[in-house]
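Below are structures written as structure tokens.
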Structure P
């Protein structure tokens, strides 16, 4: 029977289970990826396992998020990560060398492999036909220790691409079209696999852009075939020997289908404040713009940056505009510089920053009050920029450059009256420089791990009690993101290795009194709506609430990664059997789970509870393995118990 590419890669890596949608499977992981915002805690979790060295084929640690050293905290974390990487055989990408997704694509990725990353945008590696999945830091630490990764077997959505993108339209517009059609919930539980004749017209970096923002669909991952364009990219990186052709079989079946004629697409833009609020650029053209940023987590490759360079060459940005470029890697910037692009940017009045996430994670570059910011970033969740009530739009590099020159949101096709479309291609051979990467030592026995005063041990969490009495500490609506739960930014990110300190910021933008109220409750419950926990993979959105005493979250539906993180840290992820029951819960209500430990242990899927004396039925949809983790009070507890 003909097979799609997702099935082929899953079969080749299957350790346990059957490829039946929704059932739990375990797969072998070839590569792991950590970044510094998630990696400090993940590395502490790995240290707690007591292993002398990683047991995965290639492990990489990137320092790309916490780059602003406003005090000792980030610098201490970087010293810890550097020493831990050297100790345990992990490749280390130094600060300024680049963003994890871009550097892994350039220097390590290979077709047909699996990649597990403690970052939701890990599926950028789809551009190289890798099955790359975002996960919580503990799941990645376990993979580094040689454990398989457990996940619900995904459905596969096949998206057939035909035609060729018109001038002034790029890969960003393809994924914005997908978000326009399918929303931020449309990919939940799925791998989005692209196929068809239109694929060959897209470069690896175009495909990487589409894979990156597949996370905004809620997808488990995205995937492209490995073809001649893949080979060209790997040869240009001096890594042609790791290329191999990979594609779905002719006539392969998919669980769902969609089709996009690339030639019919036009410039699109996501309006504030969700990646799926997508309209044609022409519909919002003329809106005054105050800030433009190109780069960071997505659209930061040579092709994207050089397109902006060519568009602004010989011109100046509009008066009053703050235009920033955040290269995805030092390699991308060096190759742009080699082709005179840096001078083009500087002469146009554009600021160039170090290679890093920066404004994408709220680490600087926050817009002013009521200012409109156009960004090529993947997310525009409310307040993510660092400014409350921000007005962030997501667009392509072409739209960003055209708007920066005009001072208003501008359809880039209008520039065709002034100059021809640059049609930039990636280099046939990149200028290569791996000086920003520290490769593993053969003998690391003499390396000592460095820890600063902000790096605290992982907290102890107790097992699930026989009876759980708790109170409702907060009630929320639909599409709550991990940015709502655990904000980022230059104030909070440096606290990632200090759980007591970072816990003081849980739900800071939603309800500043939440931490104190949760601690006072002893045991707490969170009530929420649809798609709870969408967005970033940050496990601190589970660890910190657990530290504050949250023992259960009851919602209408969960985002995949956040649900897995809740289990990892012993928080019950419950779903309303009847969604209208959410109306029965109010702040400070007392909730009783009369026989919770026995119910979880017995395999019960219906979990009754009493709220104000009335019984409500909730659903617990977890695997047998996850039930053991919940009973133990978290995955790390269970791992330690099994080791003992």
Structure Q
């Protein structure tokens, strides 16, 4: 594999990969925030976002994807309570066959775990329609989450545009003590940085401590970098990376990668891993982090080990070692969800699965499941310890549950004691890794029986797309108007998540390919009257506080509001992916020039935004007035030129059809 392009100035690893894939713009530090465009090597979608992404891809009119690798995964909507989810699966499989994608069948595993095992490659770029796509950074990729429309454009050969991120360097030293996990590293970073700390940044890990972390441990850290609001996170590619790829039969894609000596970061963060203790994110935010020692003795009702954050063979091994010879405590319900079919098979061959079953763990499907509220919900007012990445209120499927985010070791310790327990005090000498046959691991990990490869063009051309009755066309974004005079139908607070805007769960997820139906749940968690009021209004505005739109990449959180007539969202600050999704669907994302204005506005205020066309053409501030008392204020216009052009065109689909790149 060829080396990355070299430049004279010392570069960070992220800068090297971006430079090697640059189509437009400049990667220099002084150009932070300016628009850059990068070539995308690989894409991934999952079924909750994939149906809409491929409906959009079909409209582009390209006969075959133009990326090196594109994969369609089934891992979210696997709870088939009626025809709708399987109809989506059939649609996605036929799309993959027709347009040249790999197809990961239901049961093969969670997209990020499988992609790491089978497709991830150091130095490559990956764009995925899931916010936890940055998991790929654990193997040395620039892996970024985005909306489905952005991914559709990338599959068609288009570049991915983003503001040039700043780069925060995280220097790791020392090694983790027994009972302390890579999960505790990222929880410590969230404790310091908060869920807003990474907005506009990438995180790059380096230092002597890196060599003490395996690829799955690194992937746990880069996965939860999404909770920082980061564009992505990345580790070097070294001998540990090479050995991981060899164990999967893919050593040919290995490339040694690291930052240049003397590379400069915007901010430097240092973490001595030897000093870390087990941590937990308390309800209801990933950054509400505290030490397990301060929570010890708290009664627990449920424990789950899984999700794209902690479902590797190493994670299951750690849990099995903790519970060996013991049973889960009375009153506890415990489950594991292996991240992939390969992990499940390897755990079975090593005796890990048998030990967990013997202890009383229930074996869940190799899928996202409980992480997105698809089954295994806690009891009312229950305390659930989960090795997941998000604990937003209600996301578990139980509105009044208390969900704590913890490591596999902490989860296993609680499972056998019935209370939150410091796992360091229970670490045993059991080492299941001694039972793992490396040759058998390679044999299992290389089995692609649940991955359907792309069909050759001549066969693909004959494929008919399968469409169930629940699959509806993507609504068209409205044309831009120069003046908008509309009511504020919702005033939200800080850190509104895409779960708040458009929930997941068993009731809502099957509707992902049907925007008219799914729109009924828009803002349901914040205001149960929003849908009816929006349907009766001729358009509206929404107001929010800081970090509006954090969390999942789900573009339905922009699509459904657009369908209901939301024409502008005015906030103190935006999360990156959601802001991009609003632009893609023609919704004006406006930031208050003076944050204090937020406090002076109320629901049901009528606002008038004037001279919108001129503001977008010239990049000048948005002019806004409240006619009832003539209060005037401005919205900052920090949108890059391409984003303004997309809004002028009426959204990304219209912009692309008009020849925009």
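Laboratory data are not the source of any read-out in this text; all were calculated from the coordinates shown. Being a predicted model, the structure only gives us computed values, none of them experimental. Cβ atoms are built from the backbone, for glycine too; each structure is taken alone.
Quick rundown of the values:
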item: Comparison of P, Q by mean count of other Cβ atoms within 10 Å over residues 253-260 - largest value held by; result: Q
item: Test item: FRET efficiency 1/(1 + (r/R0)^6) of positions 125 and 477 (r between Cβ atoms, R0 = 25 Å, to 0.05) calculated as 0.40, pick one of P, Q; result: Q
item: Comparison of P, Q - label where distance in nm of label points 7 Å out along Cα→Cβ at positions 93 and 285 is highest; result: Q
item: Structure (P, Q) behind the derived value 23.4 of mean count of other Cβ atoms within 10 Å over residues 221-228; result: P
